[in-house]
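Here, each number is a calculation from the coordinates, and none is a lab measurement. All of these numbers come straight from a predicted model, not from anything done at the bench. Cβ atoms are built from the backbone, for glycine too; each structure is taken alone.
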Structure I
Amino acid sequence: MKSSDPCSLTATELLAAYRRRALSPVEATRAVLARIGQLNPVLNAFKLVDAQAALKAARESEARWRSNEPRGLLDGVPVSVKDLLLTRGWPTLRGSRTVDPKGPWRDDAPSVARLREHGAVILGKTTTPEFGWKGVTDSPLTGITRNPWDTRKTPGGSSGGSAAAVASGMGPLTLGTDGGGSIRIPCAFTGLFGLKPSFGRVPAWPLSPMGTVAHVGPITRSVADAALLMNVIAAPDARDWHALPPDPRDYRVGLEDGVRGLRIAYSADLGYAKVDPEVARLVKRAARSLSELGARVEATDPGFEDQLSVFTNHWFPGAAGIVRAIHPRKRPLVDKGLLEVARQGERISTRDYLAAVAQRGALGALMNLFHRKYDLLLTPTLPLAAFEAGKEVSNLLREKRWTDWTPFTYPFNLTQQPAASIPCGLTGKGLPVGLHIVGPRYADALVLRAARAFEAVHPLPMPDLSKLRK
């Protein structure tokens, strides 16, 4: 039987309950705020919570529902926003002690503006590593964020606060960003669904310091919720000159069409990555499950070599730009790891950067050609399960930086393809593992459809939260 606890309901289920008058936005918001009060001291998922503003928005939504005049697609749904995205009236501190909280904070990022237009109840801002620089979530400003499945473990990052919030019932929807895996990494570690849309599909402003590898997208507890949120945030915004032309698509249409007849490539390691055997087994089983649903699944690699240097030659100069903009007197306040990456970025020559741009183009062309034969590509989202919180890497003998344990995510930031993570099982220690579904550029709806087909036979798991309550 489905729980009646508003905190366990998806956004789609909340909206259905509002329509039936079985639940009100005020009741749902109060329940979520109470959950935040209980669990945020344990998980540290939120940097800022504005209960007064959330309840005001919920009361306004409740009045609209009583008048049978809901506004938009998310009226009354509690939502959180990663603290890299501008939010009018609230400081966007980006996990940094160097940002002046006084502002002024007059603007909403495009995706945040769309939430307001559709009546969402915005709860607050979720934690991030400083300027979103790494694949785990801790920062000099907010400290360590923890995983609801095991508080000794990291939820991943850089959208780790967002993922920890949704996984623990502190709101069903959140906005994340992904510059090298930052939506998919925490979804894999916390048992959620997350989509990195095609670049430009969700407008972004201001553009990330990491440039055209960075995307904005949904993190949710169901694929249907991600489709719903995409309908909201994929609307055009003139401030983003990279934004794709308006698309009237409803991402919920065709979501249940299944995978029968689709040509799907399954790559266990992209030809070069080292994967934990338990993770590999669960992902292989997931690929077999899609085959049983009627897809034509073939084990094959896309045919490219490790793109780490290509990615870092794009990404690390962005980190250098971030630090360069910080006044020298404030730089001692910056995360030491970010300073190290920035110094590496300063050493990347124009010649090396331009070579990386050419290599990125070649990779994009290779994947375009690959998808002429295969509709989708499956890989593990990550080669390992969640590791100790407060650490950038799982094993200092094997890894130096977060990019060393994310070989499956960053290549598809370079190619700007849509890519999603959906949980495909638990390890023997009870930690989630993610299945990575990658589609051709602009085939976001196809990625959602395949994820929904998998979800229909493998529902998303929920952690046992009883042990987290104080």
Structure II
Amino acid sequence: MSLDCLLIYPYFIKHDPTQREKRGPFQPLGILYVGKSLKNASYKVKVLDCTFLSSVEEAKEEIKSEMPKIIGITSKITYTRFVKEFISFSKKLNIPVVCGGPDVSLRPEKYLEFGADYVVIGEGEETIKELTKCIIKEEEPLDVKGIAYKKGNKLIRTQNRQFIRNIDGIGAPDRTLIDVERYRETWLEDYGFAMASIITSRGCPYACNYCSNPVAPFGRRYTYRSAKNVADELEELTVKLGFDRIWFTDDVFTINRQRTIELCNEILDRGLKFKWSCLTRADRVDEEMLKLMKESGCEQIFYGLESGSQEMLDAMNRNMKVQTMKKGLLMTKKAGIRIHTFVMVGYPGERFEYLLKTLNLMKEIMPDEFSFTIAYPLPGTKLYNLVDMVDDPDAEWEEPNENKLLFKSDMPQSALRFFIRKTKIEISMRRLFKRETIPEKIFNRTTNLILKYLSIPSGKYNWKSRCMIIDAYLNDIIRKNVKKTLNAS
């Protein structure tokens, strides 16, 4: 019996620069949910997980060996070069190609231009079953909601599909479709513990201007699984499959306070022993809930701090007050839970003074971990529609976490990168000495002057070469002052 559908996860850990020192791969939950849906509909399905493959050519050999009736490929913005290659190869074999995933939902036309026969927009579990039936029967899928395709030179986009309301009915993804043990072993080898991810809700009711969630794939809604349903999957992951760390991938894990408390109690009542982390908003936590989260194993919470400037938070439509954010983050630290803050710089309207407000807030909070990104306008978002892109608006990321300024801005990229480096150094100095020291004051004043100079509107200077000179000067200041302080102590 031939294979009905080969689902491809086009992520190669070998080509991910962020994974070179320590590998921390997560299972492809989205495609495992789609695979489960197809299996439940009695289709013969297989997942080609490229995570641990050595090359694209190795994956192509697998495609050629299977020769399925349909190929399904999931895509994110950092996968597109591989997706494009897989589409081209599949078409040479005369295999129909269906693409889905976050980037596909945002830019369906792009994947049709790559050569995909059909693209799935939004949630894929129901759509893929109906579309697969039509493709195998060689029928035009006009009645299949939530897809787009080309008919000659004409773009056909069908009616939007309604969101799935009862995601308890979907439950856990089908992890038998991949080599789960390989993931566990990789984590153990590089970290000494094994982490798996799980999604317990879909959508986000907030509408931050830079975020794609109000657009795709889950939309501006919030649907959650019951505490018991989630706990069943947690029990399988930790007891049966041997994972001792869990990452909850929900956009805002603690939106429903009662469900969060029920889930923590389920974990405690079942005696499940594992550490876990999640992402949420600082205005969706309180002392009682944080205490229970800590008791049930929560060791770290990721927060979108984004900016310490109220002006920038308002511009982003964060619906958040700086003082509220500060209170929630400090409350989390007090509960004994580590915090990681995401910071966004360069959003339209960013100014020198706003950057300093962000730095000062970071120093007040002193997060255990933090990371930066330069504002990136994802297609379909309000931010994308607000700015004028530079060069090719469809340019792809070659590597994850590329901090490039991709739109016309009064804030030069060199200033943003300089600020990121400045912040990292100042936080490190404060962490080292536990208080503001003379070297930090000197460093702060000096780099503030440099940052103010760099923040002059771009286009007048050779920022790249200037930044290299400043970096050399900056490093010399740091070395001398830190050495002097250590000798004095």
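In terms of distance in nm of label points 7 Å out along Cα→Cβ at positions 247 and 279, which of structures I, II is highest?
Once distance in nm of label points 7 Å out along Cα→Cβ at positions 247 and 279 is worked out for each structure, I has the highest.
Name the one structure among I, II that distance in nm of label points 7 Å out along Cα→Cβ at positions 199 and 439 of 4.6 was derived from.
Matching structure: II.
Taking volume of the Cα convex hull per residue in Å³ for each of I, II, which is largest?
II
Among the shown structures I, II, from which was the value 20.0 of mean count of other Cβ atoms within 10 Å over residues 87-94 calculated?
I
Going by Kirkwood radius over Cα pairs in Å, for residues 303-342 alone, which of structures I, II comes out largest?
Structure I gives the largest value of Kirkwood radius over Cα pairs in Å, for residues 303-342 alone among I, II.
Using helix-only ellipticity at 222 nm (-39500 (n - 2.57) for each DSSP H run of 4 or more, over all residues; to 500) as the calculated read-out, with -11000 as its value, let me know the right label among I, II.
I
Given 17 as the derived value for relative contact order in percent (Cα under 8 Å, 6 or more apart), which of the supplied structures I, II does it correspond to?
Among I, II, the structure yielding 17 for relative contact order in percent (Cα under 8 Å, 6 or more apart) is I.
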